[in-house]
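Any read-out appearing in this document is the output of simple, stated calculations on the displayed coordinates, not a laboratory observation. All values derive from a computational prediction rather than experimental measurement. Cβ atoms are built from the backbone, for glycine too; each structure is taken alone.
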Structure 1
Amino acid sequence: MAAVERILLQAVGHFEAGRPQQADALCAEVLKAHPDHVPALHLSAVVAFVTERASDGAVLLNRVFSLDPDHAPALVTLGDALAVKGEREGAVAAFQQALAQRPRDPGLHNKLGVALAELSRFEEAEAAYRRSIELDPGLTRAHFNLAITLTG
């Protein structure tokens, strides 16, 4: 495994363990040597959003999209960020674009369902939840979201 991939795996490990600053430092190390490294740029964007540096996150995501407009993980991050900001139409569009790349991702179908439900597009949300459950019958939050949608 190349050194860059090893460093990036360490960064992901730090991030998943709740150490975003260490993850960011490792991503910066990768980006210093490889400024166009899309996965490092994406993880840096995620870290920026989680550490309440949304404007930095937006700049980094734009950089990712300039290099790879269809980068599904970055599209999911964009959808999440837009949903948090209350820009649900944009979130739906980002999740739909990510699903074009990852159509068998049950969690992504669930996220789409949430964004659609928040727009009162309940039939579409129901379909997204049902697809999520079809792909992963054990995805509890999709079952819960479907139940809420059906009782609403």
Structure 2
Amino acid sequence: MAPPALSEFGLHFNSLAPAGSDALIANRPATASDVHPGGSQYGADKAVDDDPETRWATSDGTKQAWLEVELAEPSTLSRLVIKEFEARLSKYQLQYRLGPDQAWQVAYEGTRAGTDFTATFPPVRGRYVRLNILDSTRPPTIWEFQVFAK
């Protein structure tokens, strides 16, 4: 019996790798204004599950939608990560509020995200976070949406 042999070995960087345990909204309850009729495989929870193989998707023809997440407790927010299926977002806001009955406030505004987007903004405090997509070139679909303290 011959000893085992390796003919090839490699390490690869995956830009869709999970955001990590310091993501404030990872695996938190999520809701969305629209979910693709393909079923729960495209649910809002898929965008915050730290799994680069799952995604939230909206119905065909959708150009505006929102994705909302409730944090475990009020937290300071200062960094946003969006990993789209493909670059579709053309106008969006990261919104936050402390209580469910308060008005949404804008922490960050953007005109594009793409497959691996990160932005920092002045720290804000909130318990509810919403990615409010105001316009897109095609129906929004997002692998990961995460918010961090730093």
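The table below gives the values:
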| item | result |
| --- | --- |
| Identity of the structure behind 0 (criterion: helix-only ellipticity at 222 nm (-39500 (n - 2.57) for each DSSP H run of 4 or more, over all residues; to 500), calculated), options 1, 2 | 2 |
| Identity of the structure behind 4.3 (criterion: distance in nm of label points 7 Å out along Cα→Cβ at positions 34 and 130, calculated), options 1, 2 | 1 |
| Structures 1, 2, by percent of Cα pairs over 14 Å apart, for residues 42-89 alone: label with the highest value | 2 |
| Which entry (1, 2) yields the derived value 1.12 for Cα Rg over 2.2 N^0.38 Å, for residues 74-137 alone | 2 |
| Value 31, calculated as relative contact order in percent (Cα under 8 Å, 6 or more apart), assigned to which of 1, 2 | 2 |
| Ranking 1, 2 by mean projected area of the Cα convex hull in nm², the structure that comes out highest | 2 |
| Ranking 1, 2 by distance in nm of label points 7 Å out along Cα→Cβ at positions 50 and 106, the structure that comes out highest | 2 |
